[in-house]
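The structures come next, written out as structure tokens.
Computed from the coordinates by the stated procedures, all read-outs in this text should not be read as laboratory data. Fair warning: this is a prediction, and the values are worked out from it, not measured in the lab. Cβ atoms are built from the backbone, for glycine too; each structure is taken alone.
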Structure P
Amino acid sequence: MVELSCHFGKIRALDGLSLAIAPGELLALLGPSGCGKTTALRILAGFETPTSGRVLVDARDVVGIPAQRRNMGMVFQGYSLFPNMTVLENVAFGLRLRKVGTMERRTRAKSLLEMVELSDRSSHYPHELSGGQQQRVALARALAIEPRVLLLDEPLSALDAKVRSQLREHIRSLQKRLAITTVFVTHDQDEALSLADRVAVMRDGRLEQVATPSELYNRPETPFVAEFVGTMNRVPGRVRPDGRVEVLGREVEARNLPVSIGTGTVVDVLLRPEEISVVAAPGARGIVSSVTFRGAQSRLDVLLSTDLSLKVDLTSSAATLLPPGSAVEVELAAGSVLVDTDRQSVSLADEPV
């Protein structure tokens with residue numbers, strides 16, 4: 001995708017989006033509703049025409065080429081199976097349109113159903129299947145035509161948590177096995193981070209950052225990415241010389257501090273819950289207000305002042321030693337931090353940093 005823009009009247013769905021996808025890669029388009037990710041996918045599929053820009057596949061611009069001639073498989077959020085066709089007939093439908101012979105259609109459809117572990121449901125109709133099974137049929141149908149690119153538009157959002165997790169693993173395993181270039185649209189950060197080779201975070205029709213899941217989580221480039229991907233605390237920090245910031249009693253490197261921000265300026269510092277540590281300290285100003293058990297980890301809410309509360313992640317065994325009401329000392333466990341210079345912190349003048 002090169003400089004893609006797409007306008008619907010006064011609405012600018014895409015605004016100069018450029019993104020390269022490697023062969024065999026699974027790329028997730030992640031962002032809030034209305035950010036343009038589905039529009040980008042529909043342009044790739046040929047269901048929408050961009051206002052400007054190019055869609056290059058093997059160095060060929062496919063803008064203007066009808067969807068049925070792009071050799072791309074699409075899986076929708078709502079399954080879109082034909083209710084009057086059996087599972088086998090649904091999977092073979094695209095092959096029938098391509099004039100593939102009856103025997104070959106059946107052979108390939110059966111092979112795909114085995115691949116998605118539904119060979120025993122071939123004679124069933126969609127209404128006789130669960131939601132997860134229907135989505136696997138939709139996936140098999142998209143793969144039956146041997147597409148150059150597989151496009152998935154929030155295919156798991158209508159499923160319950162357990163089925164969603166199982167199907168997520170199934171899709172990833174299948175995608176790796178077939179080495180098929182895949183674009184996966186989602187607003188679910190956990191889905192994107194667990195599935196993708198790279199994640200492209202979008203906002204207002206533009207690309208905020210594209211990176212591996214690990215890099216995106218640990219080294220976000222903008223405050224929007226930091227807060228959209230995972231939980232973030234906003235803590236007042238004071239700018240020090242040489243691109244450093246003082247926060248929670250320590251001076252650390254600020255990864256994105258503009259040189260125009262003067263020493264002494266107070267900014268918002270963004271910290272993940274695991275980048276803060278707490279230790280019991282009678283008389284300390286931090287007070288544990290609540291503890292939420294989350295399996296191997298627990299999340300503590302620690303009140304530092306009337307307008308500053310921090311979320312802190314600890315192992316559940318450690319959290320049992322710090323019940324609500326415990327006085328704790330709060331320390332910074334990060335080596336570098338991200339700051340938001342566009343948003344002022346609260347109660348800055350007298351707030352300890």
Structure Q
Amino acid sequence: MPQNIEDIAKAAGVSRSTVSRVLNGEQYVSAATRERVMAIIEREGYTPNPAARALVTQRTQSVGVMIPHDLATVFDNPWYFPTLLQGVSDRTTQRGYAMLLWMGRSETEEDLIYRRITNNRLMDGMLVASATGDNPLVAHLLESGMPLVTVERPAAHADRISYVTLDNIEGARTATAHLIAQGRRRVGIITGALDNMDGLDRLVGYKKALADAGLPVQSDYVYTGNWDRPTGYLGAKALFERGADAIFASNDIMALGVLDAAAEVGLRIPHDVALVGFDDLPVTAEVGLTTIRQPLRQKGAAAIDLLLDLIEGRARGPQQIFLPTQLVIRQTCGAQPN
């Protein structure tokens with residue numbers, strides 16, 4: 001097994017400096033040479049000395065992932081954050097980085113995390129997922145100069161921050177338009193939390209679909225949820241009482257709450273009330289939920305790739321990536337399943 005860079009260089013027929021550039025993710029190495037060096041490294045199982053590498057690159061080879069919510073909120077949904085983090089973890093490992101996971105919701109926790117991040121140089125960059133609009137952490141990190149990427153479009157400084165998000169407006173417009181196309185005219189929405197840009201954008205998409213169809217936006221048919229099953233249940237009960245004949249739930253977890261409420265009051269889905277969710281979590285196929293599919297694992301991978309590219313100098317300036325969504329038709333909307 002190779003003991004050092006010189007051994008790798010000899011086996012690959014290149015200079016020591018070339019191997020160093022490959023290991024450090026630097027440019028000015030041809031694709032063919034990079035592939036040859038990496039093939040030898042992988043074949044031989046060579047691992048560079050992390051302390052020596054840090055001295056040369058001034059990097060820790062670690063990145064932070066911050067979810068500014070308490071543990072109960074994060075793990076209340078057993079699919080969303082684990083799937084997102086799986087995409088992040090897979091890519092950090094592939095690119096030779098470690099991942100530090102931070103969670104917290106109170107101002108005290110976030111202030112402590114911020115000071116640890118900026119004062120102790122624990123990591124080379126930070127990925128922030130699902131920050132609320134009033135969260136100061138993103139602005140603090142932006143001002144610190146640390147490489148920063150957010151998952152979802154930030155509420156402020158969007159022109160200065162790199163982020164990966166979905167076309168939430170178009171996804172919500174598609175979901176609502178599909179319900180209208182099934183002949184539904186009293187279409188309600190259970191929004192996500194409206195201190196989050198995904199929640200706001202999905203409400204915009206809902207309103208856009210109604211406007212396109214010449215239907216008015218009625219405040220009685222807009223129920224403010226919070227991404228969780230209980231608010232899906234409560235929102236459904238309210239919308240049922242107000243005469244809605246269809247519901248767009250802004251995520252699948254709230255759509256499950258709609259199904260709970262319908263079963264309790266004896267309404268048939270989709271005969272009495274049609275339903276579309278958003279996310280396409282694994283559970284949705286089991287319950288026949290029509291939904292908007294988002295590439296959740298891909299979103300995590302794309303976000304961490306963007307962060308690592310910023311750290312390694314492969315990306316310059318703020319980058320914004322919008323991933324597409326797809327309507328998945330199952331039983332709950334009343335249309336013929338895919």
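Below is a table of values for the structure above.
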item: Structure responsible for 3.0, with distance in nm of label points 7 Å out along Cα→Cβ at positions 210 and 306 calculated and labels P, Q on offer; result: Q
item: Structure (P, Q) behind the derived value -14500 of helix-only ellipticity at 222 nm (-39500 (n - 2.57) for each DSSP H run of 4 or more, over all residues; to 500); result: Q
item: Answer label among P, Q for the case where distance in nm of label points 7 Å out along Cα→Cβ at positions 162 and 322, calculated from the coordinates, equals 2.0; result: Q
item: Top of P, Q by distance in nm of label points 7 Å out along Cα→Cβ at positions 18 and 282, largest first; result: P
item: FRET efficiency 1/(1 + (r/R0)^6) of positions 130 and 250 (r between Cβ atoms, R0 = 30 Å, to 0.05) - structure with the largest value, from P, Q; result: Q
item: Structure (P, Q) behind the derived value 23.1 of Kirkwood radius over Cα pairs in Å; result: P
